[in-house]
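Structures are listed in the sections that come next.
Just so it is clear, none of the values below were taken in a lab; they were calculated from the coordinates. Remember, predicted model here, so these are calculated numbers, not experimental data. Cβ atoms are built from the backbone, for glycine too; each structure is taken alone.
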Structure P
Amino acid sequence: MSGQVFVDYEYNGTAEKDLNLVCCSTTVIEGDKVEEKDWWLHKDPIEQAALTEYLRSHKDKTFFSWSIEAEVRSMLSHGITRKEATQEFNFIDLYLEYRMLQNQNHDLQYGMQLIDGAVKRTYPYGEKGRANLAAASYKLLRLMVDTEHKTKMRDLIISAPDEFTGEERLAVTAYCRSDVKNLPLLRSAIARYYPKVIPKSQLKTLPVEAKIRGNYAARTAVMLSQGYPVNTEWLHNFSTNVPSVMETVIRDINSQFSEDTKPFRWNKSQQRFSLYEKIVKDWIKEKHGVDWEVTKSGDLSLALDAFTKKYHYAHEYPEGHLGAQMVRYFKLKQAMNGFNPNADKTIFHSLGSDGRIRPYFNTYGAQSSRTQPASTSFIFLKPAWQRSMVQPPRGRSIGDLDYSSEEFLLSALASRDRKMLAAYKSGDVYLAFGKMIGWIPADGTKKSYKYERDVCKSLVLGLSYLMSKYGLAHKLTDDTGKVWTEDQAQELVEQFDDTFSDFAEWRKNLIELYTIDGHVRLPCGWYMFGDNDNFRSVGNVPIQGLGASIMRKAVCLAQDAGLDVIFTLHDAIYIEYDAGNYSALDTLKRCMEEAFTFYFEGEMKEAAKMIRVDPNAWGEEFPDAELYQDEKGRWDIKTNTFTTPGGMEVPCSRVFIDGRAVNEYVKFNQYMTSSLGEELLA
């Protein structure tokens, strides 16, 4: 290593493309030589330009920080280019390294911790230790950080004063320097901790893998700087109309039930509807008896989590099914919190003056290393019909490509299960599975055997998450409208395992190896350690984590190819491109295909090339989608298509309407396009 650079910035204005920089502290270490510099950047373009050149002069060194994502956004704001940040600098994010070391590692998750400024002992399955700089400094170094002072300084910086007094400038600079001061110590402490949990044979690849993680944090900073565009008029209209939206849903739910079983009652004193808990609890007792989550006081829980453990609805909710309608109501109520302009954390806190939202992506947020953004400011984690508010500016379009049945193919590749590979190659894994178990004849089609295929789809998707016979029985009942017993569900589980026996054996061995090795290691070098006693959770990590590793590789390739990646969602990448530049989607397709094969070798690398992607695009250049009602009165959508230079046929529309939530879109579109508020209910 030619040297180390430790860096920390203070800034505000996180909703904007360029941060409002306040100051920066750097420590450069080369052998025995240590150089410390503090930079006051507030409204000083000359000092910012000097810092830019200073950092460029140290590009041959490794940069360390606590949250590279934040520091690279700062670097981009004072002149470091996107290409430099993603391809020329080397970063190691001490925050991500500590987060990984905490991942299902009780030694770091529990014990003596610094939490909210106080030292306390935590215990397994209770409150976990934090992953902020102060908490890590205490846990690894036993250094006490004055969190009250940190909060005071942070509040001052975030308040964004037009000018700082001389005293404030000294205090903020000292605060910034104090953070950098501990970074070399933390780097050494983390380096010393690695051998405690990582096998000696795997330690030699850690420096490269840590830089891969740091580099992706830098790439996330580029995505954040870009932001994703919204129709701000629609967004503000919708915020104004939130009470009307909730009342519309409540009225719709009530209309599905008889007078004495309506789950909502009008509260005269408060002049609004409220949940009639007795009706809901009586229904739970009748349907589930004692098999239901309870509160600390022993009462039946009416929390969203309690319902989603039994009912897995996401976009469509069967009418007349109280459990489904409660999931619908509580999910919408939760999603609406982010649109309340008077709340502490709303989507408007991430909305820049350029009409673009810059959310917290929470890179490597899940134990499987998946990105796990907060739904508060990420519209694509809210109800699907709200996604139509995401609209590109004039002259630009948004396109996305989604890996098709990705986890099924990854399961086949990882386990080398040839029947699973054949099912994927057929083009319809659910139909193929139905034929393999004799439910569907060899010449059966998706249309002629819809019910059987739907059952196979529920089974395959459920078992992808290691669903038990109990959960599967509920899922099959919910998805098909026919009651399935646990014994019937178990028979299907056994048929699945018998059909895809290589995968079933691989999954079984995976759990055993986790118990023996004390960790799961993903191909990208991310670890989950051995203190996870939930075998379903453990079983999900290798495939979900492999998918996350592939997604990150695809983002790297796409950005290096010059594409503007605005965000990822599960198995999809979203880009913004100049209207009419359809070759951008071909480029993204090539990047995603290359990334999908990256972690495989030999025969399986060839098999991985069969991966399919599902495209979509929207923007002002395209005509409106056609909305129509089917024979049952349900709304559906018909979109136009265009063909890319590479021959890919892409569905397109002026405004994005999620095909899984067309009915909801028709119902609620007026609340986005109009600001009439309560008048809409008249």
Structure Q
Amino acid sequence: MKRRLLTTSAIIAAGLAALTVSAAAPAGIAADTPSATPQHVDDFQLTDQTRLAQRLYYFNYVPAIVVMTRTNGSAVSKSASAQLEKLNAAYKDKGVIVWAMDSTVADTREAVAAEVKAQKLTVPVLMDEYQLVGESMGVKREGEVFVINPKTWTVAYRGPMDVRADKAVAALLAGGKPEIARAADTVGREVAFTDRAHTADISYSKTVAPILQEKCVSCHVNGGIGPFAMNSYETIKGFAPMIRETIRTRRMPPYFADPHIGAFKNDQGLTGEETKTLVHWIENGAPRGDGADPLLANKTRTAPEWPTELGKPDVVINLPAYKVPATGLVEYQNQVVDNPFKENTWLKAIAMRPGDRRVLHHVVSNHIPGPNQSADTIPGGSVGSYTPGAQPQVMGDNTGAPVPGGGKLHFQMHYTTMGKETTDVTQVGFYTLKTQPEYIKRSTVISTFALEIPAGEARHQEVAYLTFPADAYLYTLYPHAHYRGYHVELKAITPDGKEQMLLSLPKYDFNWQRDYDPVTPIHVTAGTKLVATWVYDNSTHNPANPDPKRTVRWGEQTPDEMMYFRLNYRWADETTTHVRNDLQAKLFASQAMGSLDSNLDGYIEKSELKGPMAYLQAKFDEADVKHTGKLTPEQFSKLMPGMRRGRRQQETPDV
């Protein structure tokens, strides 16, 4: 469940602390304390009430981390939260991280967000909805404060939210070792951890192995993308500490959509019950128990050449071989091959098979008409794309991707070096429809070329949108950024102001870029804005950041950055026999405004012309003929007549 393969002995040694909780009460806590404080605080990732991911070990550079338990609708929690807010105000400029944490199952994120807003709190509330973090920290009741020392990942103080918590933080800042207070001093509601008593009842053969078979084995198979094959109990036992860690930090399985927002066909995430089952089983020592080992059936199983659900493609093309050097930046390689389709063709699916996935960053494509080719009877567009972790693109729902007959196919190849020379020969597999579909699958992009991320900024936000001129149905939501991408969301705002969140990735992962295909296509009504919001981490604390000292702008290479969100859709009243290119033109016309209008008010202000667009500020006053400080779409189009991108770019917006 992790790309870097470790030896079994190293993993077991590294994970002993994660699996061992001392039965004796830690120093400074009375022996009658109901839930003992752990000797070591293990890493975790939780989503806060704003839908942003917070990971504990990310903050290993701060002097102290404060976590206070709370519940909704409680006078004790309200009072303690007010004190926590004061503590945060006193220490945030000194680098201290302050969180509240809600482990009460009945408290929904929406209800918590409403209470936080009503109380005017600024401290993030971590939603421990599976209770795994509260369990491992020994939480007993609301209002408990844990002051964590990031240098050792130990609890320096546990007790009430009073002056002792403040003194504990001050002691850590001064390099001291505060005494741990009795947890029993805390008053307030007890937090019920209902699964604590059932961890010994989990069966490996009947429960654990089937979860792994369903959610993990497709990658963790001989020759698969996973670093080890899940083919026996002994293998799982050896990797158990790492499996626990990757689940608690939400890095595995590699599916990152917020489970409370939308339902998607390709959902590979663990359910809450599956998550708790695996973690509890491992924390209980990963016992073998009785019964046969279902994973033994994977001993001879190997990764399929092409996706199992699709089978062998109808047409396969080999892209030209390219020798990727050991080091340096590689310019985009534009490979052009003959179109294998001599007649107009409709595709039901496209799968790309990288020759060397270690160096292939992405592939985007389009159809190039022949020099004497007559006007297309079907629109030309993308003929497939690839990004790290990508799955096949399947059209479905009586739609197809059009490929005009003749001409050429163009593939833009982006390679990254890995310290060793290698040769890539990527294959593209096309699955064709035997009859003409009813609907045309189209693509567009929400983006901004005015992207500008200040040097060192940890949570920089960029916003862009598209306005749909007619009813449509969304089939695929695909966010893309580079190494600094941290968090992304897409929401719909209808003309009457109603908002609906369509997709949220609390923590974006550059190494696993997936299409998110709604189970039911999302109906978008005419006039609706689809708003993409990206959060970037350009700080020194982002381990993947190429250069935190640099102000980053839009660029194609990975050391640069992108603000990008692709949509696959169809127009509600367009069919393959009634093509609506006029709607395409109107949609594309909204991109210029949506790429710059970051406050969503329908106008362009001078301050919104930033980054590569900052040069237009010199012409702003001339265009602002009524001196309102804002430009209408019509005024802006005159200011920047060349803003509209070319048709080919618009029709092939994959990455």
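Out of P, Q, choose the structure whose coordinates give distance in nm of label points 7 Å out along Cα→Cβ at positions 534 and 550 equal to 2.4 when calculated. Clearly, the read-out refers to P. Comparing Rg/Rh (Cα atoms, Kirkwood Rh) across structures P, Q, the highest figure is found for Q. In this comparison of P, Q, the computed figure 0.65 for FRET efficiency 1/(1 + (r/R0)^6) of positions 206 and 502 (r between Cβ atoms, R0 = 35 Å, to 0.05) is attributed to P.
To which of P, Q does the computed value -14500 (helix-only ellipticity at 222 nm (-39500 (n - 2.57) for each DSSP H run of 4 or more, over all residues; to 500)) belong? Derived from the structure labelled P. Determine which structure produced the value 49 for percent of Cα pairs over 32 Å apart, for residues 70-413 alone, calculated from the coordinates; the candidates are P, Q. Structure of origin is P. Can you say which of P, Q returns 19.5 when mean count of other Cβ atoms within 10 Å over residues 582-589 is computed? Only one of P, Q returns 19.5 for mean count of other Cβ atoms within 10 Å over residues 582-589, namely P.
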